[in-house]
Structure 1
Amino acid sequence: MGGFASSHHQVVAKLEERGHARLIGTCDPRADQFVGEQQTWKLAARDVQVFTDYRAMLEACHRDLDLVVIPTPIQLHAEMHAAATALGLPTYVEKPPTLDPAELEKMIAADARARKASHVGFNFIIEKKRLALKERLLAGEFGAIRGAALAALWPRPASYFARNNWAGRLMMGERVVLDSCFGNAMAHFVHNLLFWTGGPALYSWAQIAAVRAELYRAHAIEGADTFFVEADTTAGVTMRFALSHACAGASTHGETVVCDKATLRYAVGGSVEICWRDGRVEKEALAPFDALQENHLDYYRYLRGESPRPATTLADSRPFVALNALAHVSSGTITPIPAGQISGVRDEQEQKNYLQVANMKTTLDSFLAQGAWPSAGGWGRGPADVVTPADLGRFHSVVRAMAAK
């Protein structure tokens, strides 16, 4: 009931009022700690059963269910999805479905048991403007895609990494977690870039050919809070990703697609800009978009047979999961950013402490524009290896070695 699950509760309650859905049961192992939330959501008045074990909930409710929503910690997605699909139930699985490529394949196989395909909550794929631009890209209006880039700086205080027992972790026991800005918090935007560069169908994602990455941390966590990743697709497009939580101030993010005839810039919640090589500029503010609500509604339409597919299936998630895994394999280690480059920033309004890495924005811009790696600028490591999907067999051993350091 806590974390992002609370957002799902709020959305489903609103949709229930409008007659789109009805919540039958919900589960939390610490349900007694969310009494206030249960009252706010009027669970008793809505005749919602509350359980402390998801298996008991499925046993009691499965005959009356059309779908199961899984907004739980990453490492629990696969087992909960398996339990639901064993009963024939499709699921709305929060992103990422898993960050273990082998586990993803097991989830894809399990999904075949469900009445309908599951949906993965990469929430921005169904934005109408995004879909319209992808159609224009596929039609060749902007010429061939030559490159794509994602820049994203989302400040996170130290308390963010203490919010639960898996935040910023690589593994928990033998389970892969890989919680990070790239794999979790900003995974939407990484997935978006793969969507822009995918073809020939509208709902398609780029396939990964090679990856080189440098992973860093400024916070005292097990995983990485800063990613610099370069990936080549099988279609010959080079993508660059620069993301970090080790920053202060306002959050920023932007997706860029470079084509022969124009450059497209897309900022979720902001605007879309098309800069043509002949000097023309198209710019449009993006309409308000309630991502979670719209994804629920889109999935309901699919389940009712009104649309042909979910926005993102488990199989569609393969490129993202492979890219994240190969970034870890390529980097080989998570390098601490030199202490002399890190300073503390106090936000008095929020009463929270942030870390700021010197020249982070400049380093990010240089990497995205010129391919200048932080390792060449004194960030305390050598260049990373170029890896391909053939190297995914090394993924588990690399992650275990990272976690052991």
Structure 2
Amino acid sequence: MTACTDTLVVMDVLLLTNEFPPDIYGGAGVHVDGLSRALRGQVSLDIRTFGEQLIREDGWRITGFGEPPGLQDTPAALRPVLGAFGRCLAMAAEPVDADVVHCHTWYTHLAGSLLRARGLPLVVTAHSLEPRRPWKREQLGVGYELAASVERQALESADAIIAVSAAMAADIRATFTVDPERIHAIPNGIDPVAFAPTANVDELVAREIDPTRPYVLFVGRLTEQKGIAHFLAALESIDPQVPVVLAAGQADTPQLAAEVESAVSAARAGRSASVTWLSGMLDQRTLVQLYAHAAVFVCPSIYEPFGITNLEAMACGIPVVASRTGGIPEVVVDGQTGLLVDLPAGAGPMTPQGAGEFASNLAVAINRVVHDPVRAAEMGAAGRQRAVEQFGWPAIAARTLEIYRSITIG
């Protein structure tokens, strides 16, 4: 527990997450990795995660928790939720010697709530909100309601909530019964040394991507939230002589996977330049090279509390075309570090008419950047500067530490 000296307060922090290296597949995992490394040495960290990790070092303990047994015959849509709950029970059952618990994503909220009920101060970082992602019902079925329930319990009982953007903070206030004073907006961060312009191209060449021909790049999960369908529809109007690279992993549902495969096949048939689909998990070196040699990075999300891939692209010196939604405008400055595209009014991109309008506007913005390389270079340089100056991990870790102290030692 906390030990005080004349100059230093040593704090024990229990960090709960469903993603931690080497098992990272989304922005929340990137956030936890960066934050924990920035906090290392300033606090003692006990990190409990989904996986098989087991590391014991001074002030740095990482324990992975596997899926509990007995779920083999569970319906596919329900298994991720019950698996998460089982891991949460195991996380909370292990002995805890911490001053504060900090949990990330609904996957660990049950564990956070159980520990809060035992009297431990709880901080929750909200990376997204289930009520703002109704399409997740298609993936989780009845499990969606269970996930939303534990999310509500954790957020409404937490001593402090960290929202990854001002837009996310507003969503929390509008969706949950939470004292506004308990909500703190702290953005995701970036390592500007790890994510930076590079001349290296070996990973691109290994994947048969021509680094001498700048391409349009998409990096993200295959989920409705990330707007992949709208980007693929926009390909019909994007300059056919410009290559396209999709770094997109496993789809949320078999139906979405089939739709993406069909759209990619159609795009390959209708374009003179290549369309490359990288479907596996990519390491950081490969991602950096993908960003650094792109003509433009595209983020067509229809729901995005922050959008860390935009920040990664900016840090690598590449202009961004992104939807004007959620926390994205807090990262991408329209006309300065990229271009923002409005989501259609009314029912928006989820309707056929709205989807067509959004895809068309995406294509117009992408073509504007691709056809003006001088302006694109200026936006890329401005994006790099903004990423370095505004989103460094040391400052974000310092603000997080302030929250820990405010709920533990006053």
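Nothing in this text is a laboratory measurement; each read-out follows from the coordinates by a stated rule. Only a predicted model underlies this, so the values are computations on that prediction, with no experimental measurement involved. Cβ atoms are built from the backbone, for glycine too; each structure is taken alone.
For which of 1, 2 does helix-only ellipticity at 222 nm (-39500 (n - 2.57) for each DSSP H run of 4 or more, over all residues; to 500), calculated from the coordinates, equal -8500? Matching structure: 1.
Which of the displayed structures (1, 2) returns the greatest value of mean count of other Cβ atoms within 10 Å over residues 230-237 on calculation?
Evaluating mean count of other Cβ atoms within 10 Å over residues 230-237 on every structure, the highest lands on 2.
Computing distance in nm of label points 7 Å out along Cα→Cβ at positions 70 and 254 across structures 1, 2 gives 2.8 for structure 2.
Comparing distance in nm of label points 7 Å out along Cα→Cβ at positions 126 and 374 across structures 1, 2, the highest value is found for 2.
Here Kirkwood radius over Cα pairs in Å, for residues 30-205 alone has been calculated and equals 18.8, so which of 1, 2 was it run on? Answer for the origin of the read-out: 1.
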